[in-house]
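Structures are listed in the sections that come next.
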Structure 1
Amino acid sequence: MIKEKYILNSNRINYLLKLYNLKDQELLDKLYTGKKKISLDLLNNRLFEQKEVDLSFLKKLDKIFNKGLVWYISKREIDAKGSSIFLRKDKFNSDLNFNARKIINRFEEQKLDVQLLGKLINYNLDRQINNYSISNNIKDVKEEIIKKFNNKTEELISKKIIKPIIKTEKEYLERLIRIIESFNIFVFEFIEHKRTKEKSNFSGFFIKPNVIVIKRQKYLRREIFTLMHEFAHYLISTEEIDQLEDNNQNTSDIENWCNDFAFNFLINDYYKEFNDLTLANKENNYYEEEINSLYSKTYLSKTAFYTRLLKESKISSLDYNNIYSKIQESINKEEQDKKLKEQETLEITKQDKVKHFGISKPIQSNLFVEILRFNYFEGNIDQGKVCKYLKIKGDKFNDFIY
């Protein structure tokens, strides 16, 4: 039986190497992880010298990049800069690994699909919030956005899209997402599988014109801050991929503006109470009582408060580092206790011979679902496509469509 041969599109291969910041040797190592090895020259012949490759080689490539077998041999050219933030920007606020780049590229492709689906049904996705710049006063911008959010909150409560009373941090996060997407901004939450070997090293990102992606955090207040930080990037129309660290002080003017906006937005009515704090030291117990009070009244983390005090020279670096370490130890202990409790619960369910699967699901984008719904009823996409986009099984299809 004659094996069918294929010729790779070398331009597309080069595109992938640039997209994922891979060198030829790194790709070779990913292609051949076992005992079988080939030379770099032979790999380059296959990739760039129009040499024929067989189906097994295509499958090896696709196991790495997940583009579909036809993608590598298609002759159609790619709009590289138009399709990827990696080719529009040289540096990011996160030293992105391979898995992070794969995830981000997947959302970029989804963004292009969203734009096409919107056009097919003439869905109005025009910007509804003014463009700002880092020269704008943070507090003025915050007041304008808070006013818009408050008006939208009333509207969404009346439509029963959001709950009138918030009881948990996750409910507050979901409320923010619903409000933001009501201004024609897509917000996608991403949850990384626990068994993923190479964890993606980003917290969130914004890609023009209107897509925000946030990674699910164990500590939800960090995710809430990330959401508002990426929303700030939307306000000033600057694309970025961020690995947001609570104690990061070495940031650019743009990052400072986005961090300041997120902090001011989330502290809102309690800004004066925080601003009245002077120098945190041993004598006043580093304002532990005051910070605990602000923590209970807002959705900011304790680290965010102390980092702000450090930025405003209201605590020494030595004291800040000590407090930061204690906060991290406390968070780690909570995580360990939570894991132990989960293991105990799992053991009990095993003994009772009851299957127990706690699979977390990301907060779904209602705006995306609405566009998919309209396209489905217009006949532009079928049920299978909808299920693929939403990552749901067929028996859950009606829950999203009707």
Structure 2
Amino acid sequence: MWRAEDEALLGRLEDELVLSRLFHHHVGTLAARSVPHPRAAGLVAAARALPGGEQAVLAALAGDVSKLARLVEAPPMRARPPEMLHHIALYYGRVASVLEGAFPDAAANGWMRSLAAWLALGEERTYLARLEDAILGDARRAKDKTGVLIPPERVPLEVVADLGKRAETSARDLAPAGRAALLALSWVGEAGRIGGVPEEVTRRALHAAERWRNAALDAALAVIAEALDEANVRGELTTSGRALLMRAVDVWVWSGNDEAVVEFVIDRLATIGWELYRARSWDALRFTFEPFRPMIDHMAQRIENDPTKIAFAAPCAQMFVFLTDMEQGLTRKHELAERAVRLCPSHRNGRLNLASLLVDQALASMRQMVLFARKDELDRVEALLRRAETLYPQSSELPEAKAMLERVKRGRISL
């Protein structure tokens, strides 16, 4: 005779089978390393109760877990029952912890989805309070008087803090687990969107995540900063600075191209660059800057795309001044100088460099005017000199160029 308890047992075993398939869907062959506890199958049982959930579970039993995966991940999380949110938070935390060593980017996605569920659960508030009360009973009430218990709405911030600690402890050796945590901290805004929580809740989590990211990046960059300072004291910055600063490229990749790393590099690279510039060591300057061109270009694009990012416009423009000075091709030289001024229109060295190039261009054009001087060509030269004077009136070559233009106008037949 088929009993009710037999039906319940079958359902539980099916849910456990579906959970193992869902887990394999998310972590692949790594699933064998860390099989979820059978109680985690409550996620599947909760999914059955959602619209379309039973069909998704049946499809998973038949071998297709994609529908169930989409159902579990679909925003907004806040629309789910709190028991299911708890399962989702724990499930994706397990997914992330399994993936973080081998696939940090995928692990970051897992941490982000786990955080989305915690944000929604913390905003719901009552479930976590009831759960604590059920577990602690009288002990809960005693701890409430001392303020030891964490309010439900603060639980997501504790999750953010845990990610921050994972990132900071991995900062010195740039471990993949730290990259996963750092990326997850940078996706807190997306976690808030998926969680469907109010903007104020997301902002609190974002502020906490930014503090932890900065702490982790400071720890990763501190080793480089110390080594560069020591090299500077010993007078070896121009010879060993490039090799020491190359470590920052690894930090940049590890951090998911974080701006703070680029700001650090640009600041330290400027110090090395000025030493080499004053020594007129153009080959050494070119050699030193080459590995960091992608980072400089990355920062320039961020500034160009977002006019509010003016704090680092001048240092970034100085990088393009250095790049202009070391460039040998005239066309590319002009492009770099133009970009320096575009990034920071008031940058003195950028304006001086571009003005000098414009004057040189005008002088070269006038020297080619042997007999005939076309009016449109004279107008173009005049415009070049007018812009050069606007950019940098003190340019030493400007008086000579203006005088030459007057001589050309007087002594040539204009067409």
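Here FRET efficiency 1/(1 + (r/R0)^6) of positions 162 and 378 (r between Cβ atoms, R0 = 41 Å, to 0.05) has been calculated and equals 0.05, so which of 1, 2 was it run on? Answer by label: 2. If distance in nm of label points 7 Å out along Cα→Cβ at positions 130 and 298 comes out at 4.7 when worked out from the coordinates, which of 1, 2 was used? That value comes from structure 2. For distance in nm of label points 7 Å out along Cα→Cβ at positions 18 and 362, the calculated result is 7.7, so let me know which of 1, 2 that is. Among 1, 2, the structure yielding 7.7 for distance in nm of label points 7 Å out along Cα→Cβ at positions 18 and 362 is 2. Looking across 1, 2, the calculation of helix-only ellipticity at 222 nm (-39500 (n - 2.57) for each DSSP H run of 4 or more, over all residues; to 500) that yields -17000 traces back to 1. Among candidates 1, 2, the computation of relative contact order in percent (Cα under 8 Å, 6 or more apart) that gave 15 used structure 1. Match the computed value 31.1, 116 of Rg and Dmax of the Cα atoms in Å to one of the structures 1, 2, and report its label. The read-out was computed on structure 2. Cα Rg over 2.2 N^0.38 Å, for residues 10-217 alone was computed and gave 1.29; which structure, 1, 2, did it come from? Structure 1 accounts for this read-out.
No value in this document is a laboratory result; all are computed from the given coordinates. All values reported here derive from a predicted model rather than from experimental measurement. Cβ atoms are built from the backbone, for glycine too; each structure is taken alone.
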